[in-house]
Structure formats: C-alpha cells, structure tokens
Structure P
Amino acid sequence: MTRGSISAVAMLALLLAGAAFAQSPPKAPAPKELARNFDGVWTNATLTQLERSGAYSQLVVPKERADAVQKATKARQDAANGASDLSKGAFKDQDATAGYNSFWIDNGDGLMRVRGEARSSFITSPADGKMPFRNRAKSLALMIRDGVEYRSGKGPYAGPEDLPIRERCLIAQSDAGGPVMLNALYNNNYSFFVTPGYFVIDLEMNHDVRIAPIFASAEKARASHAPASIRPWLGDTVAWWEGDTLVTETKNVNPIQEGRTLTPVSSQGTVTERFTRIAKGELLYQFTVDDPTHYTRAWSGEYAFKPAKGQIYEYACHEGNYAMEGILRGARMDEAASKGGN
C-alpha cells in the first residue's frame with residue numbers, strides 16, 4: 001500500500017469516526033470563560049437509558065410526547081411522595097422482593113435533552129439505539145447471573161467473595177464510573193475537576209474516582225498508557241485537549257469489571273469519551289466503544305450533564321452494608337436447614 005493510499009484510508013477513518021456521533025442542531029457555544037471550565041456538581045439523572053426501548057422508534061422524541069412523559073412522571077412522583085393512608089396498612093407489606101420506595105429514587109423527571117432535543121436513548125449509532133453485541137447472552141452472562149442470584153438469594157455465598165462486586169462496595173452499583181458512564185435509580189451526581197495536568201471525575205455513587213493525566217497531544221497521551229498487564233478498576237484513562245473539547249481514551253479495564261458491567265470492554269477494547277461545555281447549564285458527554293471481542297462494530301452515543309442542586313455527600317457503602325451480613329447469614333441458615341439442623 002502506498003503512502004497516499006494510507007493517508008486516504010486514515011482520512012476516511014477520521015471522517016467516519018466524526019460521523020458516528022449524533023448530528024444535533026447547532027447551538028451557540030458556551031461563553032469563553034466557561035469553555036474549559038467543568039468545575040461543579042453535575043447530574044445525568046434521566047428516564048432515558050443507554051439502549052432504546054421498544055416504546056420509541058427514533059432517537060429524537062417529538063416535543064409533545066416528551067412533554068407528556070415529563071408531566072406523567074411528575075404526577076407519579078407527586079402521588080408516590082404524598083402522605084400515606086395508614087388505614088390501608090401501608091407498613092404491613094412483607095413482600096421481600098420489593099425494591100426501593102420512591103423516597104430513595106432520583107432518576108430525573110423526564111427524558112434526556114441534548115441541545116433542547118428529547119432523546120429516547122444515549123446510543124446514537126447504530127441507528128436502532130442498540131449495542132451491536134456479537135453474542136449478548138455470552139457477554140452479559142456474569143452480569144445476568146449476579147442479578148439473578150442477588151434477587152433470588154440462591155447464590156453459593158460460601159463467603160463474601162461470592163457476592164457481586166457492587167454488593168461488596170468495590171465499584172459503583174450503576175456503571176456510573178464507566179467506561180461508559182451510565183445513570184441509575186439514584187446517586188447520579190458527579191464532580192468534575194480540570195487542572196493543567198489532570199482531569200478528575202468524582203462519583204457520588206460509591207465515590208469511585210477516575211483520574212486522567214492530561215497530555216499535550218493524542219499521540220503523547222496514547223503512548224503513556226500503562227502496560228497491558230495492568231488493568232485497574234475503571235480502566236487506564238489518559239486525556240488531551242482538542243480545542244475546547246477534553247478527550248479521554250480508556251483501555252485495559254479490569255477483567256472482573258469486564259464481566260460484570262452492562263457495557264463490557266475487553267483487553268482488546270478502547271473507549272473514547274469527549275467532554276464539551278456547550279452552554280452554561282450543559283456539559284456534552286460523547287462516547288465511542290471499539291471492541292471487536294464483544295461487538296460487531298464500534299458504537300457511539302451522547303447525553304448532556306446538567307447542573308445538580310446541592311453538593312455531593314458521603315456515600316457510606318460498607319459502613320451501613322447490612323445486606324452482606326444478611327445474605328451470608330441466610331446462606332448459612334439454608335445450609336443448616338438442608339442438613340436437618342435448626
């Protein structure tokens with residue numbers, strides 16, 4: 001292959017990569033004094049999820065429908081948070097499979113909006129809003145197993161190591177730390193700090209922290225990745241500026257995390273994330289996942305962080321984690337019962 005053909009291929013790849021992100025309507029850029037300022041507390045709380053549900057056929061949801069969803073959501077929240085009628089036995093529910101009540105839930109009051117557009121999914125490419133798994137069941141097998149075992153209580157639970165990593169407080173319960181950074185039922189707040197040399201993401205959920213050194217160029221950043229044998233929680237992330245967009249590249253995600261996340265990334269995978277302040281109250285987050293082990297093609301998406309109300313407080317995970325004690329105690333009781341004990 002000639003030098004000219006190599007350049008042509010490289011140019012085509014760059015054009016295709018740029019087209020992978022959604023083409024949102026133009027909007028005036030953030031004021032210059034805010035362009036590289038990500039400081040503050042932000043939230044990605046929203047009803048919109050990573051993948052598009054069957055309720056929607058397109059990425060952009062018409063305004064009338066989005067407004068109706070928001071109105072209905074607020075009505076449900078107001079009803080759930082209203083005063084309880086104690087005459088109806090509100091505190092006699094013994095359903096052990098019930099989840100959190102509405103007091104604990106904070107997943108937004110409507111669909112995600114990016115530059116004013118309501119979105120039905122974070123994924124923008126492929127166009128169907130679905131992750132292009134090679135084998136979805138295989139890639140998510142451990143995640144599904146952990147979920148079933150956790151909900152059913154039928155895991156082995158010989159010791160603490162048998163419990164899911166989220167229950168062990170080793171990593172955020174919602175894949176909030178990434179890569180890719182996702183939303184959840186609650187604790188959807190983030191603090192971002194940008195210094196001349198580092199980009200720091202502090203999560204409310206389990207207080208996971210990603211620290212990415214910022215380099216002068218993409219080439220210098222990529223050359224500074226740790227050896228492939230080093231695979232930390234949340235991966236090995238490096239960063240660089242492209243204009244007023246801070247770009248991060250993450251590789252070498254921990255293999256345990258790879259098997260227990262909704263967005264698995266293997267040792268062959270790379271996640272590119274882009275952070276751009278596009279307005280006073282909007283921080284655009286874009287991502288591309290390229291991993292031939294799990295996916296048939298690279299896939300991309302975006303959403304917008306919005307300013308959060310208040311600050312991030314302590315997330316005391318193990319300090320109040322009676323679930324581990326209860327699960328292990330229950331497993332010992334099942335073992336005793338199976339042996340005819342008390």
Structure Q
Amino acid sequence: MSMSPSEKIRFAVIGCGHIGKRHAEMIQRNPACELVAMCDIRPHADLGLEAIDVPFFSDAEEMLKTLPGIDVVNVCSPNGLHVPHSLLALNHRKHVVCEKPMGLSKADCEAVIYKALQMHRNVFGVMQNRYSPPSQWVRSVVDQGLLGEVFMVQVNCYWNRDERYYKRGGWKGSLDLDGGTLFTQFSHFIDILYWLFGDITDIQGKFADFNHEHLTQFEDSGMVTFRFLNGGMGCLNYSTSVWDKNLESSLTVIGEKGSVKIGGQYMDQVEVCHIKDYTMPSLAPTNPANDYGAYKGSAQNHHYIIENVVETLKGSNTMTTNALEGLKVVEIIERIYEKRDEQQSL
C-alpha cells in the first residue's frame with residue numbers, strides 16, 4: 001500500500017553509532033521524512049546526540065510500543081543484532097531499512113524475508129556503493145553487453161583496520177556480533193560483484209590472520225577464486241592488514257570486446273576504460289568516503305538510500321537493494337567462509 005505524496009514518513013533509528021547518526025542526519029535532511037525516535041542500549045550522554053532532538057529509548061520494544069505511528073525502522077546496530085532487530089520491527093508491522101550485512105547467515109536472512117512477506121512490509125538493504133557514479137557506469141556497460149563475453153573479473157580490497165578500529169570492549173572483531181572481515185568491511189564489494197555478474201560457484205580460497213590475532217576472532221586476509229554461473233571466472237583478494245591507511249578497492253573486468261577498471265581507495269574512480277567502438281562519458285563526481293577519524297569507509301551515499309525508501313513507499317520507484325539481494329550477499333560470504341573453516345579444521 002502506497003503512502004500519500006503529502007504524508008511525511010516517520011522513521012526511528014536503532015543503534016546510535018557513527019552509521020546510526022548518519023542515518024538520522026539523512027532522515028532529518030529529507031523534507032518528506034520525520035525522525036521520531038532514536039534507540040541504543042548505551043546511555044544517551046555517551047552517544048553524542050546533542051544535535052538530534054528526538055525522544056530517546058534504551059529498549060527497542062518499548063520504543064515501538066510507545067510510538068505506534070513509526071513507519072520505518074532503520075537498523076544500525078551491530079551486525080549480529082540486525083536480524084533480531086529487523087524481526088522485532090517487522091512484528092510491529094514496520095518497514096525496515098537494514099544496514100549491511102542483512103544478517104550473518106542465510107537461514108537468519110530467510111527468517112527476515114519470511115516475516116516481511118507475512119507482514120506485507122518492505123526490507124530495504126543498505127548497499128550504498130551501488131549509487132556511486134563509477135558503479136552505475138560499469139553496470140550500464142555490462143547491461144548493454146559492451147564488453148561482449150566476460151572472461152575474468154578481479155576484485156581487490158586492501159584496507160587498514162588496526163587497534164585504532166578494534167577498540168577493547170567494542171563489538172567489532174567478535175564472531176557473534178561482527179561476523180568477519182567480509183561481512184563488516186567488504187560486503188559492499190561482494191554486493192557490487194553479485195549486482196553486476198550474478199551468483200558464483202566452485203569457490204576456493206586461502207585465508208590468513210597476519211596481524212589481528214589479538215584484535216579479532218577471525219581472519220584478516222584472504223584470496224578467493226570462483227566461477228560465475230553466467231560464465232567467466234573471478235577472484236577476490238582482500239586484507240585489513242594494510243599499514244596505516246586504506247590502499248585500494250578495485251574491480252577489473254576483462255571481456256571479449258574490452259577492459260575496464262574502477263579503483264581508488266573506495267572503488268570510486270574509473271582507472272581504465274578501453275572498449276571497442278566506445279567513448280567514455282563524463283561522470284558525476286563521487287561523494288567523499290565516510291570519515292571515522294583514523295580510518296575511512298565507503299562513499300557517503302546514505303541520502304540516496306533514504307530517498308529510495310521515500311519513493312518506494314510513495315509508489316514512484318522500486319527498491320535499489322531488496323531483501324533477496326541482501327540475502328544473496330550473505331549467502332556468498334557464508335559459502336566463502338565455509339572454505340575458511342574447512343581450512344582451519346585441517
């Protein structure tokens with residue numbers, strides 16, 4: 001059921017860390033939206049919410065019972081809480097905007113999709129890298145078949161995540177709440193891979209923990225190879241062991257009629273475009289990366305997410321990232337990590 005064009009959509013945010021505050025800011029900037037509540041288990045005074053003057057709750061269930069007029073719940077809590085918070089919101093018949101990853105297992109994501117279908121509510125995935133101009137451009141090149149048959153695809157993700165990031169007492173680095181490097185750092189780029197080329201099979205991998213032994217409960221680096229169901233082969237090389245600052249996030253595509261590469265620290269620059277009978281168009285500038293102080297993350301495209309929620313609920317657009325796509329990214333990571341776990345058990 002679509003909402004009327006003049007009706008403001010009422011949002012509540014669960015999780016008031018950096019990303020939760022970013023969601024709140026984007027909601028407040030959108031004239032079609034109203035931010036009606038924030039929720040976090042930590043004390044309000046510790047969260048830096050002085051600029052966000054809305055009711056604050058320390059219990060999500062209490063928030064949803066107290067404010068029945070909420071339309072959308074933005075789940076920005078630690079990874080391992082995304083599923084229980086999404087299910088809670090859906091049980092209260094709210095639409096959900098879920099930060100990546102949608103969950104930490106395919107089975108948990110299926111439970112969310114089942115509940116969303118049962119309650120006739122939408123679950124929007126946050127994969128904001130899809131909105132960056134280089135990603136949109138590569139998608140158009142692939143969709144038009146300009147590269148012909150795709151032979152090889154390489155994704156390289158080399159970032160810095162050290163003791164400045166994995167602070168003692170926090171949730172990052174734990175298996176139950178973080179889930180692993182591919183879930184927290186690089187799921188955006190696995191999403192781009194799936195968005196462009198579809199599902200993968202014949203996964204092989206090598207994994208290592210070079211210098212995060214005392215920081216995390218999982219690997220910091222991996223080299224993964226696979227084949228695409230649609231043809232061609234690919235690899236994903238990733239690490240959070242880069243010294244001091246991020247090095248690159250890149251996608252290289254070798255096709256029958258040309259080669260392209262988007263790179264830079266955040267897959268935000270077109271580095272190579274060499275395609276038969278094709279002239280590269282001018283692209284809009286890419287938004288800067290999210291700045292977390294000592295380290296940086298993906299592009300600041302969250303305002304597009306909120307715009308898409310508004311347009312979808314008002315019936316003028318469709319979802320940019322739906323729950324099934326969110327599940328597929330989690331499932332691909334889960335299958336990669338099965339190879340990691342097999343390796344560790346030998």
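Bear in mind that the values in this text are calculations on the coordinates, not laboratory data. Owing to the predicted nature of the structure, the values given are computational and were not obtained by experimental measurement. Cβ atoms are built from the backbone, for glycine too; each structure is taken alone.
Tell me which of P, Q gives 20.9 when you compute mean count of other Cβ atoms within 10 Å over residues 130-137. Answer by label: Q. Once mean projected area of the Cα convex hull in nm² is computed for every structure in P, Q, the highest value turns out to be that of P.
Each of P, Q could give distance in nm of label points 7 Å out along Cα→Cβ at positions 186 and 274, but the derived value 2.6 comes from Q. Source structure of the calculated read-out (helix-only ellipticity at 222 nm (-39500 (n - 2.57) for each DSSP H run of 4 or more, over all residues; to 500), -7000) within P, Q: P.
Any idea which of P, Q comes out highest on distance in nm of label points 7 Å out along Cα→Cβ at positions 82 and 146? Don't skip to the end; give the middle numbers.
Numbers: P: 3.9; Q: 3.1.
Top value of distance in nm of label points 7 Å out along Cα→Cβ at positions 82 and 146 goes to structure P.
Looking at distance in nm of label points 7 Å out along Cα→Cβ at positions 162 and 250, point out which structure of P, Q has the largest value. Structure P gives the largest value of distance in nm of label points 7 Å out along Cα→Cβ at positions 162 and 250 among P, Q.
Can you say which of P, Q returns 2.0 when distance in nm of label points 7 Å out along Cα→Cβ at positions 178 and 258 is computed? Structure of origin is P.
Hey, FRET efficiency 1/(1 + (r/R0)^6) of positions 74 and 194 (r between Cβ atoms, R0 = 25 Å, to 0.05) derived from one of P, Q reads 0.60; which structure?
It traces back to Q.
Quick check: 12.0 is what I get for mean count of other Cβ atoms within 10 Å over residues 42-49, calculated from one of P, Q. Which structure matches? The read-out was computed on structure Q.
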